[in-house]
Structure I
Amino acid sequence: MYSYIKGILRDMDEESIVVETGGIGYHIYTTGQTFRYLPSVGEEVKVYTYLHVREDAMLLFGFLTKDELKIYKLLLGVSGIGPKGALAILSVMTTDDLRFAVLGDDAKAIAKAPGVGTKTAQRLILELKDKMSLEDAFEQKFEKTGEPAENHAQGTKNEAVQALVALGYSSSEALRALNGIEITEETDVEEILKMALKNMAFL
């Protein structure tokens with residue numbers, strides 16, 4: 001029904017915001033990650049929305065990026081995860097973190113979300129793993145940093161992940177270690193591995 005709502009941020013509390021547009025104040029539930037990047041009350045904001053309809057209510061859920069909305073919808077497709085459960089997961093994890101956890105079979109990281117147990121986290125991984133890929137994770141990473149998600153950079157990162165996994169690290173650990181490493185046309189896999197292993201010490 002609504003693709004997005006653009007208006008003035010009028011109010012916010014621990015789990016929701018109010019966006020006014022056209023003389024109407026929309027009450028929108030959102031994630032902790034979205035809260036981090038909201039403008040100040042009184043400023044304009046654009047929120048991508050999902051409308052959840054049930055017998056006794058219609059609830060709006062909103063996100064600052066299309067990617068977060070996309071992942072939220074994927075979470076809703078997992079057995080046992082409802083609108084509030086999906087919101088809880090994205091309140092403690094970024095979309096990148098969730099992708100890395102799913103690809104790395106890291107149920108423990110997902111289970112940190114309130115109301116999400118280990119069994120639910122494992123089911124989430126099972127149901128979403130074939131809907132996510134290393135390439136997708138890298139593509140989202142590059143889109144956020146404005147770098148091209150292709151050719152040398154992506155290829156060398158993929159090789160680095162495979163090498164780290166061969167060394168005994170999980171895919172999730174490998175991907176986290178590669179976050180923030182700048183790759184140029186001259187950067188080779190050995191250099192990336194050295195920087196990634198240094199990053200491992202801080203994970």
Structure II
Amino acid sequence: MVKIVLLLIIAYLLGSIPNGIWIGKLFFHVDIRRHGSKNIGATNTLRVLGPVAGTIVMLLDIGKGWLATWLPMQLGIHSWYPLIFGIMAVLGHTFSIFDHFKGGKAVATSAGMLMAYNFGFFLIAAITAFTSVFVTSMMSLGSILGFIIIFLVSLTTSDVALQIVALVLTIFTIYRHRNNIKKIMNGTENILPFGLYYWYLQSKKARQQKK
């Protein structure tokens with residue numbers, strides 16, 4: 001019991017590490033909470049600090065969820081328990097003790113949890129999210145669709161714990177992106193400088209300038 005409690009605390013502290021804030025301040029002398037969407041995650045880091053910083057933050061945030069879930073399994077805690085530790089990391093990212101109990105939307109940290117628990121499910125979510133982002137140029141929509149698909153796929157398994165956690169993560173992701181959903185509906189959502197929709201807008205803008 002003591003081991004489980006300690007691992008839960010470690011998982012929360014791992015999730016609480018605000019990679020976007022620390023990398024922004026340490027290497028760029030920029031507090032990303034004051035720029036862009038003011039979110040501390042990889043997407044806002046990419047917009048504010050560039051693709052290298054954004055990629056590093058994404059990998060580190062994935063790593064938090066992965067390590068928090070993988071470590072208990074290496075210490076002999078199996079069954080559905082690893083997912084609980086992963087959820088603690090997600091909560092840590094969202095309500096970070098290092099950021100006045102504020103935080104990001106925990107998409108990458110959630111993905112890391114899935115990577116450690118079931119790599120196949122992680123690949124499905126990653127492919128779904130990447131495809132959606134490539135088509136729509138919207139990270140928010142890609143994240144939402146990725147978790148919806150992963151929940152639907154989880155229903156084809158007999159892993160009830162995974163089904164419950166996938167449902168919780170899907171609802172949580174949709175809730176955390178509620179403002180993004182409103183922006184998507186009214187056409188004001190921020191887009192990435194990448195993907196089919198972005199290239200379409202650039203092409204449309206170029207045609208208009210020639211007229």
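Rule-based calculations on the coordinates, nothing more; no lab input. Being a predicted model, the structure only gives us computed values, none of them experimental. Cβ atoms are built from the backbone, for glycine too; each structure is taken alone.
A value of 22.0 was derived for mean count of other Cβ atoms within 10 Å over residues 43-50; which structure in I, II was it taken from?
Details: I: 17.2; II: 22.0.
Structure of origin is II.
Given that helix-only ellipticity at 222 nm (-39500 (n - 2.57) for each DSSP H run of 4 or more, over all residues; to 500), derived from a single structure, equals -14000, which label among I, II identifies that structure?
Details: I: -14000; II: -23000.
Traced to structure I.
A value of 0.90 was computed for FRET efficiency 1/(1 + (r/R0)^6) of positions 107 and 155 (r between Cβ atoms, R0 = 30 Å, to 0.05); which of I, II is the source structure? The partial results should precede the final answer.
Working: I: 0.50; II: 0.90.
Considering all the candidates, the number was obtained from II.
For relative contact order in percent (Cα under 8 Å, 6 or more apart), find whichever of I, II sits highest and give me its label. Walk me through the intermediate numbers first.
Details: I: 13; II: 18.
With respect to relative contact order in percent (Cα under 8 Å, 6 or more apart), the highest-scoring structure among I, II is II.
Which of I, II yields 4.3 for distance in nm of label points 7 Å out along Cα→Cβ at positions 27 and 163, as computed? Could the numbers behind the result be given before it?
Values: I: 5.4; II: 4.3.
The value was obtained from structure II.
Here Cα extents along the principal axes in Å was calculated and came to 58, 37, 28; which of the structures I, II was it taken from?
On the way: I: 58, 37, 28; II: 71, 44, 26.
That value comes from structure I.
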